[in-house]
1. Out of I, II, which one gives -27500 for helix-only ellipticity at 222 nm (-39500 (n - 2.57) for each DSSP H run of 4 or more, over all residues; to 500) as computed from the coordinates?
2. Name the one structure among I, II that relative contact order in percent (Cα under 8 Å, 6 or more apart) of 39 was derived from.
3. By the measure distance in nm of label points 7 Å out along Cα→Cβ at positions 10 and 26, tell me the structure among I, II with the highest figure.
4. With P(r) over Cα pairs in 10 Å bins from 0, in percent derived from the coordinates and found to be 9, 31, 33, 17, 7, 2, 1, 0, which of I, II does the value describe?
5. On mean count of other Cβ atoms within 10 Å over residues 18-25, which of the structures labelled I, II is highest?
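Throughout, read-outs are computed from the coordinates displayed, never taken from laboratory work. Quantities reported herein were computed from a predicted structural model and do not represent experimental measurements. Cβ atoms are built from the backbone, for glycine too; each structure is taken alone.
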Structure I
Amino acid sequence: MGVELLGGRILAPYFGSSVHVWGSIITVFMLSLSLGYLFGGRLSLHQPSLQKYGRIFLFAGITLLPLAYFAIPILDFVFDNIEDTRYGSLTASMLLFFVPTIILGMISPYSVRLLVTNEAESGHIAGVLYFVSTLGSALGTLATSFYLVLWFEVNTIIFTFCLLLIALGLVAMLVNKMEVKDAKVPLQS
C-alpha cells in the first residue's frame, strides 16, 4: 500500500490526482496483485523453501528499485505521447508498477504454503496471514500518507522499501541455510 500511495505522488505532477489517475493506479495494482497471487501459488507447488521465499523478496526489492531511477524519463515519455490523462496515467502506472507489484503479490500465497503443515489448519493459517497482511497494509498506508511523505522525498521512501525487502529476503535465505545446516549435523549421544 505504501508503494501504491507513492504512485499517486509520482504521477500527480504529470497527470494530476483526479479520480482517473487513482483509478488507473488502483486498477494496475489490483491486476498485478492478482497475477502475483496466481504465480506465487503456482511457484509454491514446486519444492517450497525459505530460499525461494527469500528470492521473491529480493526480486521484489530489485524490481522496485528502477522506480527511483527511471520514473521521470518514463513519465516524460508517456506525458509527451499520450494526451488523454486517463490513458496516460494508466500507461504510466503499468510501466512503473506492474512488474514489482506482481512480485510483491507472490509473497502471500507462498507464505501460506510455507506455514501450512496440516491441511486441517490451512484455513486458519490463511486467515491469520491475511489478517496480518491487511493490518500491515493499513499501517503502511497510514505511515506513508501521514508521516513518510511529509518527512522524506519519494525516492528516499522507495529506497527504504527496497532495502527492507532485500533485507527480509536475505534473512529468509540465511534462516534457510541455518536450517539446512542443522538438518545435516548428526546428533551426538
Structure II
Amino acid sequence: MAQTRIAVIVGSLRKESHNQKLALALAHLAPSDFTFEHLRIDDLPLYNQDDDGNQASAVKRLKSEIAAAQGLLFVTPEYNRSIPGVLKNAIDHASRPYGQNAWGGKPAGVVGISVGAIGTALAQQHLRNILAYLDVPTLGAPEVFLQTKDDLFDDKGHIGNEGSKKFLQGWMDKYVAWIKSHSA
C-alpha cells in the first residue's frame, strides 16, 4: 500500500506546546496509509530577500521536505490575533525566491488550539489568506478552533474526550478525502 506523506508544520516552538500535542494526536486518527512528518522550522534564519540566491541549508531541507509530501497540515497557535512569526518565516522561506514556491499546489488542512475561547480562529483566517495567495488548496470545512481543556488529551497523547474525538475524527476523514482528491 502506497503511503501518503503529510508535511506537518507546527507554528509553536514551546516544549509543552498544545499545538504540537494536537498534531501528534491527529495523526492517530488518520488511516494507516498516511504518514505525518513534522518539519523543523526552529533553525531557519530570518527571511531576507538578499539570501534568495544562496538559501541556507535549513531552507533547502525544508523545501525538499515539502516537495516530497503529498499534503500539508498546519497546526498553529494564535499570537496577538495572528500567526506566530516563526510560522510566517517558514512560509516566506519556502515560497521564495519568486517562481520557486514549494507550497504551491499542495493540498492543506489548517487547525489550531489555544487556551482562549475562540481557539485560533483569527490566526487560521490570516494563515488561510496567505495560503490562498501561495496557491495552496486548503480544506474549508469543518473548521477546527479548539480550546484547551484538561480532558482533551489522554495520558498516551491521544484525544481523550469522546466528543472531541468524534469531531476530530470527522475532520480527519474530510481531510484525508481532501488530500486524496487533490493529489490524484
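1. I
2. The read-out was computed on structure I.
3. The structure with the largest value is I.
4. Structure I accounts for this read-out.
5. II
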